[in-house]
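The numbers here are math on the coordinates, done by the rules we state, and not lab data. Note that the structure is predicted; figures quoted are calculated from it, not measured. Cβ atoms are built from the backbone, for glycine too; each structure is taken alone.
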Structure 1
Amino acid sequence: MTSPDTTTEPAALFERRGHVGVVTLNRPKAMNAVNAALSIAAGAALEQAQQDPEVRVVVITGAGRGFCAGADLKELAKGNRIDDREHPEWGFGGIVQHWIGKPTIAAVNGYAMGGGTEIMLSCDLAVIDETASLGLPEVKRGLFAAAGGVIRLQRQIPLKIALETILTGEPMSAARAYELGLVNRVAPQGTALDAALELAELVAANAPLSVQQSKRVVHETWSAGSDWGPETWAINRDAVKVVFTSRDAREGPTAFAEKRDPVWEGR
């Protein structure tokens with residue numbers, strides 16, 4: 001159960017820090033549990049990041065001491081919807097089915113069970129606080145991880161470990177998540193956002209089109225079968241046309257030859 005909001009602040013916030021967009025789930029008194037307001041605000045923030053030409057990477061984090069406690073059970077108990085009625089295609093929290101072309105990084109700063117884990121799974125990269133834990137406890141409540149948990153976890157860690165996590169509903173420590181490759185970095189307590197921003201800066205320093213097309217090809221060929229298949233290479237050829245004919249493709253070698261940092265235009 002979660003506590004009701006007593007604030008008029010937006011349920012999710014967006015800010016740009018250089019070339020990094022930061023989306024903050026902003027219901028700290030409710031451990032950022034997802035209600036309709038959060039779904040609407042977070043989905044809009046992601047879309048704002050996608051449309052902003054200055055944003056190259058997006059970090060998703062939570063306000064307060066939790067990342068996301070999952071669905072707001074009090075809202076569900078009242079029979080209230082917790083999705084964005086205008087954009088049901090964006091999925092849980094306005095995030096888990098909301099594709100954007102720019103890389104996303106989860107900064108898991110605290111509690112992230114259930115839907116919080118599912119939001120993390122939907123991100124391209126993840127940094128987790130050493131004291132945080134992940135898990136899909138839905139089976140303990142007569143439910144199942146329907147916001148992408150049962151789909152994505154088995155794609156990101158070994159099948160039997162994924163099944164154990166899903167079927168037992170038991171939590172997974174930050175150290176175990178890192179050991180399994182489920183997260184990229186474990187941050188000292190209280191520094192998950194800082195560590196995620198450092199990782200984001202490394203990505204943002206690269207050519208935007210190269211990064212975005214690399215992300216697209218990885219995701220679109222993930223289940224394409226053999227890496228010798230024509231469908232896989234057709235996806236790759238589409239990305240080659242975009243990247244190798246860009247101004248940035250000329251700027252990179254030129255900057256290297258002139259021994260200076262490249263100035264990316266994203267075109």
Structure 2
Amino acid sequence: MNTEFTSARHPPTTLPLYSALAHAGAASVQQLEQRGFNAWPAPRSAVMGDWLLRSAGGYTKRANSANALQPGAALTPQLLQQIEAHYARQQLACIFRLSPLADAGVEALLQARGYRAIEPSLLMQRATQAEDSRWQPAAQVQLQSHSALQTSWLDGYCAASEHPPQQQPAHRAVLESIGMRCAYLTLAQHGAVRAWGLAVFERDAVGLYEVLVHPAHRGQGLGRQMVLALLQWAARQGATHTDLQVGGGNLRAQQLYTGLGFAPVYGYHYRVQA
């Protein structure tokens with residue numbers, strides 16, 4: 001999940017726990033993974049063995065990677081070759097996103113084949129609280145919400161994130177593939193948009209995506225205001241939980257989320273073909 005409202009990113013020294021963590025009220029890892037697949041869809045997908053191969057023109061690793069579908073998902077050398085060929089045909093790097101659903105042998109096989117471990121991340125979850133729906137934004141903040149993607153939202157987000165312009169069509173394709181109920185939020189100060197966020201309602205939970213504060217306006221509490229606004233929307237949809245994914249090195253974002261009641265459920269990381 002994009003949580004770029006802070007620039008304080010420190011390379012983690014270890015990968016997150018490669019197992020589910022005890023967390024009361026959390027859905028199973030498999031259910032949470034399914035929610036993520038549905039809420040952040042890839043325009044193209046295929047199933048090979050125990051793996052869901054997602055492709056989205058290269059925009060975000062989570063939408064352009066092989067993901068375990070069930071506990072104990074296995075990977076043989078032959079299947080690995082088939083998956084590599086699948087991504088090669090699309091001129092995409094072969095990337096595995098390793099959640100606790102993957103068999104431990106997958107890690108060893110990919111390491112032996114030269115795949116680098118990168119970007120350890122956490123999935124965090126928070127139960128909806130009674131006061132979420134009653135939250136009021138700060139006096140100087142103006143919020144707008146749309147149920148469908150607006151060109152102005154995407155243009156502003158892409159400019160603030162400094163993503164290369166050539167990524168914007170793939171980004172749009174991912175967002176337009178979302179089939180669930182969602183809310184695109186913007187937060188403005190003095191008439192200018194400073195932050196963006198996306199909430200997607202999937203079954204009884206909401207996932208938070210694309211939370212971003214403009215780099216020139218970070219450190220003012222705008223990220224917190226945006227997350228609280230997204231949590232309010234989740235509560236008003238009747239969600240029981242809210243999920244998000246955050247980089248293992250984004251310590252300030254993790255502190256913010258922890259302060260708002262989010263707790264880690266499990267870790268995952270990527271293995272990228274060298």
Structure 3
Amino acid sequence: MASLRDLGLSEYEARSYRSLLRTGPTTAKELSRTSDVPMGRIYDVLNSLEQYSLARSQAASRPKKYVAVEPEAALDRLLENKQRELDQQAKQYQAVVDTLVDELDSAEPISGQFWTAAVGNEETLDLLIERISAAEEEIRMIASSPGSGFDLGSVGDQVTTRLESALDRGVDISLLMSRSLVSDLPPSVGRTYANRLADHPRFEVRVADTVDGTFNIIDGTEVCIEVPNPLDPEQPFAMIDLKDPDFATDVTDVFAPKWEQAEPLNL
């Protein structure tokens with residue numbers, strides 16, 4: 001059940017505010033009695049309610065009396081206070097992330113061969129986005145099926161957003177697509193390409209009649225290979241990320257002539 005404590009009030013503050021709403025203008029002593037807040041704490045609680053702008057005092061009266069601010073205005077003020085707190089926390093967390101990114105990026109990269117795999121649509125997308133985000137120099141993408149992330153809805157949008165971020169940090173991106181895939185893509189994908197990526201000098205797309213497989217070469221040192229679903233080859237089943245410079249070089253050597261023979265994409 002919703003509680004004033006969810007918006008930042010203590011138990012004593014919540015009880016005192018509710019009691020003020022019931023009793024109307026009242027003294028601290030009377031409020032202590034009706035709210036069951038100890039007399040030794042009631043003045044601190046009333047000061048807090050005034051600081052939150054949830055209560056007002058009538059200083060001219062003797063003894064001083066207190067009255068509650070109307071619930072709608074009080075709740076709006078509590079919400080504003082909570083939003084300010086959350087905004088400040090978000091800024092603090094962002095500062096921590098910025099510091100840790102610089103610190104962790106200074107660590108030595110993994111040497112030798114290393115591989116990992118993700119199974120399932122969400123896990124495959126998460127791995128693809130992670131590796132796009134990790135690219136520092138170049139991404140070479142080979143797409144023969146919509147499962148590569150150039151499909152409808154949020155999946156394609158998430159991939160596009162990460163590609164935009166990579167371009168903004170200086171990563172060169174080359175995308176080689178099969179001609180059949182281009183014809184199968186919906187118009188919305190073409191509009192996304194034209195509006196968000198096509199004009200960037202570091203982004204280039206070419207098409208070829210024959211493109212085998214769907215994979216990505218990251219910084220010339222790792223390859224993300226998509227494994228299609230055997231029941232629906234146009235949907236991804238898993239992704240294997242292999243960090244092996246020698247293997248990445250071999251794959252790049254196969255990619256290079258196909259890229260040279262391909263034609264620029266015109267939409």
Calculated from one of 1, 2, 3, distance in nm of label points 7 Å out along Cα→Cβ at positions 95 and 135 reads 1.9, and the structure in question is 1
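Once mean count of other Cβ atoms within 10 Å over residues 207-214 is calculated for every structure in 1, 2, 3, which label goes with the largest value? Could the numbers behind the result be given before it?
Working: 1: 20.2; 2: 25.1; 3: 16.2.
Largest calculated value belongs to 2.
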Output -15500 (helix-only ellipticity at 222 nm (-39500 (n - 2.57) for each DSSP H run of 4 or more, over all residues; to 500), calculated) maps, among 1, 2, 3, to structure 3
